[in-house]
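Below, each structure is written out as structure tokens.
Values in this text are rule-based calculations from the coordinates and carry no lab data. Just so it is clear, the model here is predicted, and its values are computed rather than measured. Cβ atoms are built from the backbone, for glycine too; each structure is taken alone.
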Structure 1
């Protein structure tokens, strides 16, 4: 491993110069030229984007972010929103606990801070749904604090710059130390975005473009020829597969039967199809007695910790159906498949294409 400490100021300056020319344009970002002219990021937009970007790509988040900020332009607007409306707008983005924590956080900021986000790492860390990475990112990007921001892109860059061969996740503390050494006191917000951009566009997981990298000279992995194999990761266990059944029922006039899942747990608070538990041998659990027809095709979906295979059954919703707790009837003109979680939308698409 090379000692880059004495060169950290030069490296940070080189990266910022590169960022000034090559910064990605994003709807939640204030670019380096705008920032230099005195424009400052909106902490609400920085926070919203960081929550949305957790375990999700920039490409997937962009349209969701634009819809959210169009519908709820400020944290006060979001705090006053109906839970169901926010969960519906979030549908398809995944990791639904983020949406529930989003509302909790917005309401705390509105009630306890008058709609103004705390401007320190510690203050942000005390808010619902904000962990160490998100607190550092908001503090740095929104408030120009010299916090160490360490996401997957930065981990990869640090592992390569220092030619670190110990495996993630155990080596995270060392990579954070390296990232901290390079974080400058001047323009830390721009620097945090610059190093993330570097990992996303040049120091990519496969085929890194070392020839055009602003850090190609001091990069120890480039010199050693090991960049493409870093960072190393501890092998993960294969994901188990769970099984389930969902029941799609529609009345003659096009009204659909859905149910809202409990607030806690997977897909918590989301509308979806009534169904069974998800396990190795699910017990049928139709919402009413009927001649349920099997579509003959399966929904396959992968969550963070397991694969899921759903059997899809359909029946006509009888007139005068009595709703059970959590169930809702959605008229045809109010039903939006896009408001369903991805796995539930897959079942609808399968039904619609049958």
Structure 2
């Protein structure tokens, strides 16, 4: 338990920012955290509306109102700012313990340091840094979060796909010695894609309608995995495909391992981990699932045991599901809690 409520602010109130705030109110940690401010260029009425009504996660489970320069949630008055540069908000005056950067606009150390210079004690990114050197640590909760000492000032929560796959790869490498791994992410559409064809992106595939095509895109997942699991350096390969669904994604994993295994032994290993040391992070199921079954699921990953296959005793094929929004912000909240307690 925290000795007193920790004060947090949010920079960027899009999909991740809104889900993160909502997770605090749904998680039971409302007494541990106080949202001391939100910075978002959009107008306050629109912010309140999109907090109340969410097409993916449903209505906010509480009362949402518009106050004088504040968002009112169940009686909590959260000051709202509409600045477009890090120095535009008096972060020092808010006396916050942590700023959660959810705009995705800042990734290099020079840009991130501007928040620190403007009075933020610590900055937690809801996306990877541009490089490992741009942050003090890249963390995947359940794998390397215990390395946080509390002295860091810039920490990245990695990406949703990295959070989904790293705990599984860490477990399998420890038990089976992964020799090579190929990751194919089937990811729901994102807001860098248009509803209809349009000139808006240098990647010509991303100029195509998100809801009419399956679209291959570039991905930094292999680099993200290697930042957290350097022992797998040069063994990870990845590609990503956007699919026309609104939420919940999947990763198809093909890996070669250092000893003979069977589908049953792999599933037993994953099932035991989900019920034991990875409880709450990884789940396991043998049900005939579709992606919608995991909307608003807080796990980092759900192993679909019906899709586990082994070829030639050492070539393993796995499939995992993850809510790329809710699962991710659940880990963002976990890292924030752990990092602040490490002070």
Structure 3
């Protein structure tokens, strides 16, 4: 059985249709205001859409068109984990986790046994007697995970569960979630590429209340088709209009590249992919984008001569150390070069340089 959601929420300009299979974790990513948290609230019963339906393993969560049905949150079989743990301040940790099973009708002893089992599962058994005020942020979020799972929800909703944690707590909690989500159906809203890669089988990207891209997480980030996904993956992205094997930018500059095939594929002609049709060589007038990694960009003080390449005259805006190289930012573009090359070119903010990238390194996508 599967989760199905089709809903329209006009006030937030959200129109969403998605499915999540048993045992699958779906990540939802997108810019602020894209509608990600609205999806969580619709499924949790905290928001009522204008129209639509949602079913979970054959159970109707709501049906507002053409009929009328609305299942209250506590009967949906849905667990929610938010940015803040939201533990009951007047209960100790054990009773916080036992609250869910008790509310489902389990006795005090059985509820506490369930709570102890889940506290042990999240490495928090030693916190049972503490009050929420005595917990660190990471400890409180682990307890919140145990509380969410103690009711054995058919669907677990996680709305940026690590956003409020410090950098020391996040890696542990991410590994913990990877373990407890294995084989469990879940939706996680996140801004973190690492969260999506580690936790999600599949990712959708939302923008303006709609899904603009979806696919297996690793594939989506390796071959992004939306500007947001490409920026997450660290790629340079140039919007424009496709014209054959090039992209004409809005300022008239033409960028040569390799037409991409559909989601899940590599560059055209490499034999990779899932059978989706490539962008036609003769395509014209179609909105699209050119994407290429900063590592493919060379930096020159003068325009190079020789073989045809894409060349952009830019002004350096920032220099950032990135591991063993320097990321040279010039507005929306970036190049990764060695510290030695940075010194040789005497780069500093304001320097006029030329970013150069071979056409073979540029992939063209329909928007």
Volume of the Cα convex hull per residue in Å³: greatest across 1, 2, 3 for structure 3
Comparing distance in nm of label points 7 Å out along Cα→Cβ at positions 112 and 328 across structures 1, 2, 3, the largest value goes to 3
When 1, 2, 3 are compared on distance in nm of label points 7 Å out along Cα→Cβ at positions 40 and 184, the highest value belongs to 2
With Kirkwood radius over Cα pairs in Å, for residues 104-311 alone computed for every candidate in 1, 2, 3, 20.7 is reproduced by structure 3
